[in-house]
1. Give the label, chosen from 1, 2, of the structure having the highest value of distance in nm of label points 7 Å out along Cα→Cβ at positions 71 and 135.
2. Where is FRET efficiency 1/(1 + (r/R0)^6) of positions 95 and 175 (r between Cβ atoms, R0 = 35 Å, to 0.05) largest, in which of 1, 2?
3. Kindly point out which one of 1, 2 the value -19500 was derived from, the read-out being helix-only ellipticity at 222 nm (-39500 (n - 2.57) for each DSSP H run of 4 or more, over all residues; to 500).
4. Just checking, which of 1, 2 has the largest value of FRET efficiency 1/(1 + (r/R0)^6) of positions 31 and 87 (r between Cβ atoms, R0 = 30 Å, to 0.05)?
5. Here relative contact order in percent (Cα under 8 Å, 6 or more apart) was calculated and came to 37; which of the structures 1, 2 was it taken from?
6. To which of 1, 2 does the computed value 0.80 (FRET efficiency 1/(1 + (r/R0)^6) of positions 15 and 159 (r between Cβ atoms, R0 = 30 Å, to 0.05)) belong?
7. To which of 1, 2 does the computed value 76, 32, 28 (Cα extents along the principal axes in Å) belong?
Structure 1
Amino acid sequence: MKKVILDLAVTLDGFIEGPNGEIDWCILDDDMDFEGFLAGIDTIFYGRVSYEAWGKFRPDSDATPEEQAFWNAIHSKKKYVFSRQNRRENDVTFISSELVSTVNELKQQPGKDIWLYGGAGLITTFIQEGLIDTYRISVHPTVLGSGKPLFENLKNRISLKLVGTNVFRSGVVQLIYASGHSV
């Protein structure tokens, strides 16, 4: 069965973006093996706002070959956008109802794992519905003081089991947890 993996960068004080949506603090080191992570997934889940910002992002023509390859790898995945708006676009499936049953059906399909990209509201819904199997949280050595928190409006405690850690030369520490329902 496919797993839903929340792979996300967070500041030391728990924010996924700054007060104005800034993510310029986010570090991507080559020793993080993000390409390896991308090779293990075939699907990306987006909220509508995250999809509008990043799901269609194309780097400028003067971007490095590495950056071009990075975005080509991301855009090669199946994309599902969870939105109240019922829309149609090529190469994207919009889901506006029956989130839990749809996700559970997708997890039963053959293939690689699923990356829960975000945004914050979608992540909160997935947490509350018990749909995340693995949390890969990369803690960056930055304190913002304010912004959009990773965990917000949660109604219940979630139990996680630490299954791995990685420390990168930039000072980023990646914590990998299995959710309580898949331990």
Structure 2
Amino acid sequence: MKAILLLEQGKSSDAARSLRQCCESLHRAERAEEAKRLVGSVDAVVLHAPADAMQEWQSAIAGMRRLPTLWLCPDAAVPKEPDWGFALDGILFGSMNALEMDVALKWGQRAFQQRKRWAEEREQLLQRLEERKWIDQAKAVLCEIKGITEAEAYDFLRKQAMNERKRIGDVSASIVKVYQLIHG
């Protein structure tokens, strides 16, 4: 990683030295305002905070920019329950040496990329489901108005979308909305 933002309150930790060896530049911030200035120029964020402050820090960072987020956890402070209430891409411990931290950072970056891909895929699937709903409603409208079968209604939608150079979901939504406006 080229640049890391270390968010910690108070005196710089010993772990910051190991972290500094894992990147070209290590930026440090104590408050959200400082982090906001720096977050645009870093590749990852490492939060060195108690578990009860993690959710607040994570929300603040997520509101600024989506980045791999790792927790520099005090060795004895790992929460006992598996659902911590915040999502992380990785965990670091102060007892880790530079090599271990480097591996954990790379793993965290990989986990972040995977989480980002899953979020994008989820969004695409939700859009396709929404589009499917419009298509099904438009087919029902066309079947009722034109007295045609579902297959014929779908062919009509497909041809109309090609003629208008629009997506079939957009054409379907237009048909349903006009129908609802007229018959609503």
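1. Result for distance in nm of label points 7 Å out along Cα→Cβ at positions 71 and 135 over 1, 2: largest is 2.
2. Top value of FRET efficiency 1/(1 + (r/R0)^6) of positions 95 and 175 (r between Cβ atoms, R0 = 35 Å, to 0.05), among 1, 2, belongs to structure 1.
3. Computing helix-only ellipticity at 222 nm (-39500 (n - 2.57) for each DSSP H run of 4 or more, over all residues; to 500) on every structure in 1, 2 gives -19500 only for 2.
4. 2
5. Only one of 1, 2 returns 37 for relative contact order in percent (Cα under 8 Å, 6 or more apart), namely 1.
6. Answer for the origin of the read-out: 1.
7. Structure of origin is 2.
The numbers here are math on the coordinates, done by the rules we state, and not lab data. Here the structure is a predicted model, which is why all the values come from computation and not from measurement. Cβ atoms are built from the backbone, for glycine too; each structure is taken alone.
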